[in-house]
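The structures come next, written out as structure tokens.
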Structure 1
Amino acid sequence: MSREVGTFAGPDVPEAPVSHAAPTAPERPLMNRSTANGLRALTALGLAAALTACGGSGADGPDAQLPGVTVTPAAVEVAPGEPVGFAATVTGSANVAVTWAVQETGGGTIDGSGNYTAPASTGTFHVVATSAADPSKSGSATVTVATAPPPGGGGGGAGVISADRITDWRPGILADDQLGLPLGADRLPQRTTVCATLSPGANIQAAIDACPAGQVVQLNAGTFTVSATVTLTKGVVLRGAGYQGAPAGTTIVKTGGGTAIAIGTGRDSTCYGGTAYGLTRDAAKGSTTLSVGSAAANFAPGDLALVDVADDSTVHQGDCSYYKRVSGRSASQRVEVKAVDAAAGTLTLTTPLHWTFRATSPYVAQVTRAPRTTVKWAGVEHLRIQGGTNTGYNGQMAGGIDISNAAYCWVKDVQTDGTVGGMHVALTGAYRCVVRDSYLHHSANYGFGADCYGIVLRCGTADNLVENNIVRWMNKPILFNASGGGNVIGYNYADNSWSSPAAYQEVNIDSHCAFPHMELMEGNYAPHMGASTTHGNAGYLTYFRNYASSVFAPPAVYGSTATQWQNVASLQFDGGDIGMNAVGNVLGTAGVSTTYEGYNINLYNVFQLGANGAGASDVATTTLYRHGNFDTVNNATVWDPARTDRTLPASLYLTARPGWWPAGTPWPWTGPDLSPMIGTLPAKARSDANP
């Protein structure tokens, strides 16, 4: 029988088994890293390189060996207002400094570190790096600003992963549609107008309520104590003086229990309710159109909605009927309505679908308008939170920051600590929100069934970005709960998952309630990743260019000195997980990892597959796609023999080195095609520097 991704039927064509006849040393392309990244960008985007070195006639000319400047990437395509990072290499001079400029007037801006921001207008522009030692030498790169991001996400991926197993990852905020300003190097809206500046003792909530949208409530250094949840219900930014907290930074202490800070008021009720309307025809993965007939009149541009579909036999809901609109409809996606054509009976969506939603029985796809007003363009920045807890039933609310029924909102440079109970940050029914640059650690209530989680994406949450965070010393540092696809967990350091007994190793980036699908984990430093099926299965998750050592930083579990010996693995896909992708990762630890592929929890596995299921014959094993992963058991990079493309893209969602990436730190930072294979992850370096 034909099997099709997006209808719970698995891949169209079974993947061939992985070959273990790998080379004795990691395979690498015969080019340096900067050149490889530039060429990959050109190949993925189909653009011609526009790299020049003044004073010469090209690589084959008489000046080929003379001093020069090379800019990478050589060519990129971006959306209006989108940031991208450039790097310059100077040869032939001890002084490697350059000055940056944009050649065309109105062609965007670039700072002294090579962080470029595209203009609001479209066109083709040139970024120029000029040698400080010899101004006659310069190099340039071509920037094409298009009305939409380039096809295929960042580096693409269809060359090394079949297109039916992945989606088009363009997470987070792509443009500042609130004020029309360029995004920052961190790809967040930049807000500079301050409506109120407060000192400890002032009424934060009153200042937020009085602040015009698009402006900032600035909190001075010190400790603010609040008894009621600080709530943002409009596009205002709450900004402190630093994540380290008082006295130099800002601390908000929540007393009396409950959520400390909320963006939106729905909490977990966002997951449920509303009037569902049946789709009148199938909505294919990649489409931006929903056909709903006369029900189109019930929607308006800007609405958030949930698309869902009935489970079939490949979905194992397990004991978790929660975090979905109704039990038995586990695959869902939060979407935004861009336009309504009542005459045609169609809704046009802002973002393509990540799953195929079939209208016919037994799938009976439906769309439900979000029942509450959506909060958009709200942000929380540069502060420390203490004291929040979940005072209700499990999963009702986050103790730290609760984001519900929200779009284009963000959390940046926030610290939570062991005074916070329950989830530290929850994204519930969220769309295109961002959590970045934060330090979330420890818990006030360790235990199973205690919401001892760091960052949770749930209830159809889709197209969100969790990037450059430190999340440690919780039961599940990063967790998917019935998430909606298109989310990216990128470049985070997640470690020290709590467990009891402490000798049992928990999963750092994990899944709970069915059916997380089409999510991307890229560039993370997380010793143990996967999708446990304790509360339902997951499918078509992609793990790309991560470092998963299977060894937690000591002490492995907070409050214990136990050595971990059970459930020790790099990647864990339990019985029932389906269609997982593991590509370009560095896995295992020499002297610890002893088994390449194991089927029970008492081995030191690189891949732990089909546990609590059928082991080697389980769908978790037979539908797993592995390609270009280095592991310490084989001491080699193992490729899928059926896949001829062995060139790994730099990224599956970024077009080039991100603008926030530290200058002088190589990107990508890990992969079997790099030397060394494990470099420096900024989030890990920050964690090492924290007390």
Structure 2
Amino acid sequence: MIEFGQPAALWTGLAIGLPILAHMAYRRITERHAFPSLRFITPSQIPRTGRKTPTDIALLLLRILLFLAIMLLLADPYWSGSKLPDQGANGKELLIAVDTSPSMGGWNGINQAKEIASAMIQQAEGKAGLISFGKSSLEEWSVGGKPETLLDAVSGLSHGWSRGDAQVLASQVARQFGENSSQKKLAVISDFQRSDWQSVNLNLQAQGVEVEMIRVGAGNETMSRFDNRSIVESKVVPAGPGKVRIWAVVRNWSDKKATDLLQLVIGGEVQEEQKITIAALSSKQAQFIVTSSEVSQALIRLVNEDPMQLDNQRTVWLKAPPPKHFGFWHNTTTDESTDNEKNFLRTAVESAGDSGWNRWEESEDNANELRMANDDSKLELLMVLGLGNWFEEEGLAESFTSYLNGGGVAVVTPAEIFSETASIIRNYEWLNFSFVRVEGGASRVSDPFRIGALEENSKLADVFSGKAGRDLYLTSFRKFGILKQVDEATAIPMKDREGRPLALVKSFSSGGKLVFFPFRMNTSWSDLPLRTSFLPLLMELTKKNKTEDKAWPILEPGEQLGVGENQFLAERPGVFRHAGKWLEVVFPTAESTPDTLVEDEIKMMTGGLGNPSNDVREKVSSSVDEERNSLWLWFAILVASLLTIEMIWSRPHASAENKEGVSHA
């Protein structure tokens, strides 16, 4: 059909009255005839009267047609023919999106969603499709599938375990619709838990999609959304010889006090249970002490009838956490002095832990991997003995710097030629100081150097306060390197009685730490390795500012650990063993919160589309792909043709007075 781009121009059609008026007012000019004399003719008067009909009807009709053609030309005519929609009966598409985040597993959310989705599929007028969304992936049944297939898919839906993120729906849903659909509708069925939806933008007006938000799992008179208790944290620690302490934190999300039964299940049997009362909107800690046994895991569970049962239990390992690893770098050609130093340090570090929950273990393999620039090597403490030219010859500076920047802790002792060590440290700017000389030697055996008073309020002063410090102050130093002009970024926790540094410590922003002793840890330099104060001194200086508990890795469903073939993907809560590691996967605490979006927030998220606005309906209507063929050129040709005919038709005719042989009287 013909439509117009500028319909207001049709008002110019009123101009067709102009040629009609012109033809009504046209006065016919009397034709002159040659006549010899008028004196014998009696004069008469002819009364003047107006014309009742226009003259020259054919020319008038031509001019009216010309004015109509000009009017249509100004209105920008085009031929509009809509393509038939190829998406379903009447061109309608319905996409049903069902939230399958863990929170939908409580408050009867997933069951309500399945009932609503099934009813919508059965009542759909056009084509329907189904999509389920969780954290990072969509499960799709394309629009136009058989209703039986969609109903089977709905019946098989269940809650997931990974923490929900509805943004994945917003970023991919538009592509599910056909391009030529006359009506696109998205129906989202969710509990709209705030942690999953608070940063989502589901405004699809630009894509011409009508959005309907359907809330489920809102609770009722017998089931409140806030009536929930959950285990939010658990941990296993030693409780003495042959015993472990299992403790858990239980959260009450309700605004009323609640009383529940907490059970400890080991080997499938309830070993112990406690009745706990939790104040409104608060948490409470409970603990169990059990004897260590061959059983490696335990289950902590809440026994109650709250509407969210998924967060009522946790499984924990009853095994000691993995040991901390330490290793050595030194010249491949070792001497007796280096061997003695290595043995002293190895014995001290291994003695710092125990045989159970706090263990230190030497790992030569990890140290060698780090030496070969493998940044994935796990090493909590690296000790570089006799730092000298061998260090630069092997090109270890880059790996060492990367280790420190990655949060590693390193201990460095000097080479026999102290200047080599000082030069390397200064060149790579690990520490800034001036080396003077090595003080002492064999002559100082009878008159050794001693440790000066520790700075008050320092960590070392706390460790060696009282009688504990006597052994430290009796330490003898036969020789050590004298360092001066130490920069302010480097701490000097220990000095001799003349105020010269006996240890430099620098902490890095990454959490890494470098400890430099200006003496070797063997008896030719000092008797410190032989003293009982050596162990606490070494471990205190190498301790990080922020200590981290060494425990089994704890993941949430959807998280990964490791890379390549050793990668582990957490799928659901429980305890697992993978690649020699013992892992715990816990229920995401964010899914336990009962807080949901209010109606105004949902409307704002969808661009105020609680009920679709006129703008959206216009967008939906304009989604039809129309064939628009302009007729302007054809009407321009018509106007030009009519104008040419009119000009030819209305040209002046030769008058009889111009004929030859005629003269006036």
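What the table below lists for this structure:
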quantity	calculated
Which of 1, 2 leads on relative contact order in percent (Cα under 8 Å, 6 or more apart), largest value	2
Comparison of 1, 2 - label where FRET efficiency 1/(1 + (r/R0)^6) of positions 173 and 229 (r between Cβ atoms, R0 = 35 Å, to 0.05) is highest	1
Answer label among 1, 2 for the case where helix-only ellipticity at 222 nm (-39500 (n - 2.57) for each DSSP H run of 4 or more, over all residues; to 500), calculated from the coordinates, equals -1000	1
Structure from which 19, 53, 27, 1 was derived, P(r) over Cα pairs in 20 Å bins from 0, in percent, options 1, 2	1
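Rule-based calculations on the coordinates, nothing more; no lab input. Worth saying up front: this structure is predicted, and the values here are computed from it rather than measured. Cβ atoms are built from the backbone, for glycine too; each structure is taken alone.
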